[in-house]
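Enquirer: Next up: some structures, all given as structure tokens.
The numbers here are math on the coordinates, done by the rules we state, and not lab data. Bear in mind that the values here come from a model prediction, so they are computed numbers and not experimental data. Cβ atoms are built from the backbone, for glycine too; each structure is taken alone.
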Structure P
Amino acid sequence: MKYRQLTKEQFESLHEEFALFLATQSIDAKEWKILKKENPKVTTEEMNIFSDVVWDDVLTKTEYLEHFSAQNINLFKCDKKSISRIVIKTTKDINFTEQKGYEWLLNHPMDENIDFLEGDKPYTDERNLEIFDLIEKGSSISKGELFEFIKKLIK
């Protein structure tokens, strides 16, 4: 398995897509029930294959990630060959994970208590695997508005 199996909730939300996937494997609902009972190893393999297909699709489309902690924000732009990162740090007693702290940052982005670091690096592993690793470590897929706002601000 390349990534990890989707959660129960993710499978439930992708119920129709999973049914279509099984159909491409010539497995209908009746046969799936029998397989689950009689050969759970095969059902696990099918779920793993489907999970990898879904993850690959999502990760290939991912352009931006964000990771918030109390005193830092990590923003990522995921290009085809490299990843750009902007780190926002504060020495002020605010918490970026709270609405109040986030709003303070948006209203005072050039405050003396804010530091910006930025860099780019080529992927050292397969692009999607690196993005997946960042997600597993707590990053969330985003539309990139904050990344682009901060990028313009610090130019």
Structure Q
Amino acid sequence: MPQFTLHTHIKAPIEICFDLARSIDLHLETMKHTGETAVGGVTSGLINLGETVTWKAKHFGIVMKLTSKITACESPRLFSDIMVKGPFKSMAHEHVFEQQGDCTLMIDHFYFESPLGILGDLVNKIVLTKYMLALIEKRNQVIKQQAERIFIDRE
């Protein structure tokens, strides 16, 4: 099963980072390039434990839907989501936050498994792992920029 971990250092309090990472509105902003929309479940504001969101977006020229459910939420340190319906065989994303002085370390643990057995494994190695990593990196940079802007504005 492909997986990766990202570390993003953000000069902002943990509470700001935690809420921005759960924001449906900010997620949509980070995924504009895919035409992503929230079409079911929680479609704006902050998502919480037990809630779902259904995303519709275009990836690789194909319109796809994916429904995620928040399966753990320990404010402001952790939340996890899993795919309950969508194009992957399985997908899980754990978001961990650690306050480090005046900064927050945001850690993403991302796991996914493609369908189609050996063919899916080949697609993962050739393109999908890099593609998913780039999506999460882009998203994290927007969270970082927004959190640091909010923190500076509050000072």
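Enquirer: If log10 I(q)/I(0) by the Debye sum over Cα atoms at q = 0.15, 0.18, 0.19, 0.20 Å⁻¹ is calculated from each of P, Q, which structure is the one that comes out at -0.84, -1.03, -1.10, -1.18?
Expert: P
Enquirer: Figure out for me which of the structures P, Q the number 2.4 belongs to, where distance in nm of label points 7 Å out along Cα→Cβ at positions 79 and 103 was derived from the coordinates.
Expert: Considering all the candidates, the number was obtained from Q.
Enquirer: Here is a follow-up. Using mean count of other Cβ atoms within 10 Å over residues 23-30 for the comparison, can you identify which of P, Q gives the largest number?
Expert: Of structures P, Q, the maximum of mean count of other Cβ atoms within 10 Å over residues 23-30 occurs in Q.
Enquirer: Comparing structures P, Q by Cα Rg over 2.2 N^0.38 Å, for residues 71-126 alone, which one has the largest value?
Expert: Ranking P, Q on Cα Rg over 2.2 N^0.38 Å, for residues 71-126 alone, first place is Q.
Enquirer: Of structures P, Q, which gives -15000 when helix-only ellipticity at 222 nm (-39500 (n - 2.57) for each DSSP H run of 4 or more, over all residues; to 500) is computed from the coordinates?
Expert: Corresponding structure: P.
Enquirer: Output the label of whichever structure in P, Q has the greatest value of FRET efficiency 1/(1 + (r/R0)^6) of positions 7 and 111 (r between Cβ atoms, R0 = 35 Å, to 0.05).
Expert: Q
Enquirer: Further question: Which structure, out of P, Q, was relative contact order in percent (Cα under 8 Å, 6 or more apart) calculated from, if the result is 29?
Expert: Answer by label: Q.
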